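The structures considered in this document are given below.
Rule-based calculations on the coordinates, nothing more; no lab input. In this text the structure is predicted, and so the values were computed from the model without any measurement. Cβ atoms are built from the backbone, for glycine too; each structure is taken alone.
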Structure I
Amino acid sequence: MLRRLANGEHSVGELAEPFDMSLAAAAKHVKVLEGAGLLKRTIEGRTHRCRIEAGPLAEADRWIASYQRFWTGRLDALEAALLRHTSKGKGRR
C-alpha cells in the first residue's frame, strides 16, 4: 500500500484492489498505517482518501542506513580475516 501511495493519493478501495482482501481488511490496514504516522486520511463523503507521510519513512531510512554502514564495516572486517586465515592455511598441505 505504501508503494502505491508513493505514486499519489488513493482511496482505500483503490489501495485494496491489487490485494486479495476485503475492503474492511484494507481499512484496518490503513488504520494501522495511519496510527504509525505513515499516511494521512481525509474523508470526502463516503470516500476515504489516503496520502503518504514521508517524514517517518525518511527517519526509518536514516536509522536503517546507520546499521547498514555498521554491518558493512563488520562484514568487510570478517571477510578480510577469513581471507588472511585461508591464505595462511594454503601452504600447510
Structure II
Amino acid sequence: MLKHLVLLKFKESVTDEQKDDLEKSLLALPKVIKEIKGYECGSDLRPIKTFDFALVSTFDDFAAMKIYQVHPDHVNVLTKVRNLSVRIEAVDFEF
C-alpha cells in the first residue's frame, strides 16, 4: 500500500470560499477515480501554521497513484491547487 501526503500553503489572498471549494473538489475525486482507496483532507487547526491544508490519500501501489495523477478530474483539481498555493510539498511512502 502507498500513502500520498500533500501539504499546501495558500496565498494570502485565498478566501474561505476558495478553500471550501477546493476541499469539496478534492473530496469528490474518490467517487470518480477507483484507484483511490482512502482520501482525507482538511485545514490545519493549529494557531501557528507552517502549512494551511493537508491531503492524505491511499493507493494500492505507485501504478495506481500514477493513474490518479493523470486522471482528468484530478488534473482539474490540481490546477486549482496550484493557483491557490505558494508552496506545495508531497511525500509518498509504503506501509
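Starting from the value 49: which structure in I, II was relative contact order in percent (Cα under 8 Å, 6 or more apart) calculated from? Computing relative contact order in percent (Cα under 8 Å, 6 or more apart) on every structure in I, II gives 49 only for II. Looking across I, II, the calculation of helix-only ellipticity at 222 nm (-39500 (n - 2.57) for each DSSP H run of 4 or more, over all residues; to 500) that yields -13000 traces back to II. For Kirkwood radius over Cα pairs in Å, the highest value in the series I, II is held by structure I.
For the structures shown (I, II), FRET efficiency 1/(1 + (r/R0)^6) of positions 15 and 79 (r between Cβ atoms, R0 = 25 Å, to 0.05) is largest in II.
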